[in-house]
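Next up, some structures in structure tokens.
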Structure I
Amino acid sequence: MIVSLILAICITGSALPEDSLGNGETLYREAMALESQNPPDSAGALLLYNQSAQAGYVPAMRYLGYLLYEGKATPRDATQGIEWLKKAADKGDAASWENLGWIYRHGSETERSDILALEAFNRGAQAGRPHSAFELAQMAERGEGAEADTLAAIRYYELALRGGVKEADNALADLTDWRIARLGPDSSLSLAKKYFYGKAPIAGTSILSRLLSWEEILPPAFRAQVKTIMAQALSLGRGVRYDPEQSISLYYQAAAEGDPSAQFVVSELLESYPDALDTLIDNYAADSAEKENQKSSSYWRDLASKSGITNAEEAERRLQSL
């Protein structure tokens, strides 16, 4: 009987006397202590969360909204849960705006509203919530709540990435063809570098792979640089599956086509493994004299130094330059 009464008070959100509420933060911490003890006192914690929320403590409002909406430690009451989240959001709580956005976009049929989801996620994103930015990106890409806007989607995906939402990397990779068609090769390579050496290696290598599919029409120096960065990605397993054999092949091709960073890498490879490129060189080099030259580490090191690359740091800096 006592437990039923406590739950009824919490669910209805009935106001308690002002002098019984105490300090909202103190009540909230006491509720967390009851919830974390073994065994947890869920009923007692719920009562204190309710008191703290009614006292105006925002974290309690948000958490009580979550408990009621999900039916955690209390019978589910989605309507009351949403109301508490709204109250917290109205006090400027960005996490509550994000929670509301999720409900309006992914909740039940009667809860969904693209317009309300857009508003809620916008509030969350403006307050620095990266998952709100990711949701906005998906909505902009799919035309939910407004006309589809791929450029806006990209901006929001990049914002989400900066906040640590790794799923945005795959989403940006899916837009590779759209970006390249509008940017052209030079700008696409700059974007690939930005992504690969930043927080979106999957998107970066996706652009590089598409550029490599145009290999026959790209200028040799440009093509060689694309191959060098892709070789680096394969050697690290960054953005693509780790593949050392393919990496070595691309490094060699890029070096033979004149990329100085690749030439330096090949020189170092041959210093450690003198016969590592024998098969590749025998298949690609034009004549016996050239084959003999290319099997020498000093041959590649001299070529790299003529372009100003004499150490690994400079080779990396040249690759990453935009």
Structure II
Amino acid sequence: MNDEHGVTGRGATEAGMDLSLLTTEKENPHSRDIDARTTFEVLALINSEDKKVPYAVEAALPDLAALVDDVVASFKRGGKLVYIGAGTSGRLGVLDASECPPTFGTPPAMVQGLIAGGREALTRAVEWAEDKPEQGIADLEAISFNANDVLIGITASGQAPYVLGALEHARELGAVVGAISCNQNSETFKYARHKIFVDVGPEVLTGSTRLKSGTAQKLVLNMITTTAMIKLGKVYKNLMIDLSPVNKKLVERSKNLIMRAGECDRATAEAAFLKSGKRPKIAILMVLLGIGDEEAERLVDRYDGHLSMAVQAFKDGGEGADAL
């Protein structure tokens, strides 16, 4: 398949690349003598460069908002969000995906991360794995990726064949494709509907994209899933009401959430927590509105999980969930 520039994407990656043209590979003039500086000066320089990252992310917010809206739309029709990357970028995608179930109570398949080299690459470098575009396609097929899903390629330079192969395949399927890169000339942008360019500039150590580029990617991924989950009703005010209380800390956090959101004492919160089946969202609604767990469930379903809407509708109607 020819891309919009008239060349075959998978073939183009095999022809080699001029790394000197990539922003992420350029030399940073501010750190040319970093090896001769004191420990404090090195730390201060790294910190100074890191301060630029949030401003670079800010410039990408319009494009990022459009991507998040497509992610939310995919979730609402039963689709999934899949991150794909190599090296640091891939690890960051897997990390963000793995944190969604405990934080937002999502099923593991809803947000997934794929990394070149598979599970082994999470703990040790498998750098050669990123040179296989066919493996990116195979990894998508292994999770039954389809047109209802969203694929986001995460790369600093935007050249990894593993990612490019997957992005082209996803686009051929008709799926929404996004790409996050810190290089304006990223190859991934040729396949993406949503091009998230985060211009962090050259790294303190030339080509070490685990630094500013990695920080930028982590910020963007946090924003994508957090905002999408808020739009899905998994947050009430600024509280994570759909978290899964799978350990002692999260059980305690759940009870505190109920106390805070329901403005009740601990005994009331604990009773509602147990009665709700240890579901903070249901328990909060029970306490706020003085209703039972079944009625709370019906109300939550009626308003697609949005607690603020459910509470307001109940108060406006004043007759309980059955009357709404």
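Taken together, the values in this text are just the output of simple stated rules run on the coordinates, not laboratory data. Since this is a predicted model, take the numbers as computed values, not measurements. Cβ atoms are built from the backbone, for glycine too; each structure is taken alone.
One of I, II was used to compute mean count of other Cβ atoms within 10 Å over residues 48-55, and the answer was 14.6. Which one was it? It would help to have the intermediate numbers written out before the result.
Details: I: 25.4; II: 14.6.
Structure II accounts for this read-out.
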Task: Entry that produces 12.1 once mean count of other Cβ atoms within 10 Å over residues 32-39 is calculated, selected from I, II - done: I
- [ ] Using mean count of other Cβ atoms within 10 Å over residues 160-167 as the calculated read-out, with 17.2 as its value, let me know the right label among I, II.
- [x] I
Task: Which of I, II leads on FRET efficiency 1/(1 + (r/R0)^6) of positions 136 and 208 (r between Cβ atoms, R0 = 25 Å, to 0.05), largest value - done: II
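For structures I, II, which has the highest computed value of Kirkwood radius over Cα pairs in Å?
Values: I: 23.8; II: 21.5.
Largest one: structure I.
Comparing FRET efficiency 1/(1 + (r/R0)^6) of positions 64 and 256 (r between Cβ atoms, R0 = 35 Å, to 0.05) across I, II, which is largest?
On the way: I: 0.00; II: 0.65.
Of structures I, II, the maximum of FRET efficiency 1/(1 + (r/R0)^6) of positions 64 and 256 (r between Cβ atoms, R0 = 35 Å, to 0.05) occurs in II.
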Open item on the list: Suppose helix-only ellipticity at 222 nm (-39500 (n - 2.57) for each DSSP H run of 4 or more, over all residues; to 500) works out to -15000; of I, II, which structure was it derived from?
Closed with: II
Task: Winner on distance in nm of label points 7 Å out along Cα→Cβ at positions 280 and 304 once structures I, II are ranked, highest first - done: II
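Can you say which of I, II returns 18.2 when mean count of other Cβ atoms within 10 Å over residues 104-111 is computed?
Working: I: 13.4; II: 18.2.
Of the options listed, only II reproduces it.
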Open item on the list: Among I, II, considering only relative contact order in percent (Cα under 8 Å, 6 or more apart), which has the greatest calculated value?
Closed with: II
